[in-house]
Structure I
Amino acid sequence: MIKNPYLNAFMALGYIALIILIINKTSSIAANAPDVLLAPVTMLSLFVLSALVMGILFVYEPLRLFLENQKQQSLSFLIKTVGTFACFVIILALLLLYVSVLK
């Protein structure tokens with residue numbers, strides 16, 4: 001596992017960007033598909049996969065440290081990961097706001 005909280009946050013952002021890219025590229029194909037159970041099953045499966053990936057990126061290392069009785073390091077790792085990811089989200093929100101104001 002990756003023991004760098006900043007890299008974990010960046011990988012979470014990359015995973016989200018990859019999913020959005022795939023959804024954007026395949027939405028025109030899916031728009032022409034007949035309405036069947038495949039779309040809801042696919043989206044629910046994607047949700048479960050995303051929960052697993054985010055759980056690994058955000059929780060695995062802090063939980064491992066906590067179970068090894070390294071509580072201070074565990075909390076520090078979790079705060080750094082979540083804080084870094086929150087900074088990414090704030091930057092993206094400000095960028096979106098800036099772009100929407102320009103239009």
Structure II
Amino acid sequence: MLDQFNRKFGKPAEYRGDAFRACIAWKWTFVDSEKNRINLILQHNCQDDEDYMSGNAVKLSMRNLIEKERLCFEARRPEPRKPAEELREKKFDIKYFVPD
């Protein structure tokens with residue numbers, strides 16, 4: 001499958017994978033005629049256990065639309081998020097996780 005993608009799209013711009021090569025991915029980045037930024041990821045998973053299934057996945061995303069959606073979400077959010085440090089200062093209480 002990777003050979004077919006290389007023939008059609010050229011060499012990938014990026015390679016990602018874990019140290020054991022159980023999950024590897026190749027990423028191509030394109031800009032279409034309407035200036036949309038498109039990412040294409042071919043992912044292969046060799047691991048086959050209860051958490052992961054071996055096989056291939058093809059993922060497509062338009063980065064500019066994701067960014068547009070994020071900006072819209074932030075504009076509609078009533079108050080900004082609290083910084084993580086501020087949230088960590090709150091005292092942890094196990095009672096929130098134990099039913100009455």
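Nothing in this text is a laboratory measurement; each read-out follows from the coordinates by a stated rule. Because the structure is a prediction, the values reported are computed rather than measured. Cβ atoms are built from the backbone, for glycine too; each structure is taken alone.
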* Structure fact -> Re distance in nm of label points 7 Å out along Cα→Cβ at positions 4 and 36: value 4.4 computed from one entry in I, II; matching entry is structure I
* Label whose coordinates, when helix-only ellipticity at 222 nm (-39500 (n - 2.57) for each DSSP H run of 4 or more, over all residues; to 500) is calculated, return -7500 (choices I, II) -> II
* **Answer label among I, II for the case where relative contact order in percent (Cα under 8 Å, 6 or more apart), calculated from the coordinates, equals 43** => I
* With distance in nm of label points 7 Å out along Cα→Cβ at positions 20 and 52 computed per structure, which member of I, II shows the largest figure? -> I
* To do: Determine which structure produced the value 114 for volume of the Cα convex hull per residue in Å³, calculated from the coordinates; the candidates are I, II.
  => I
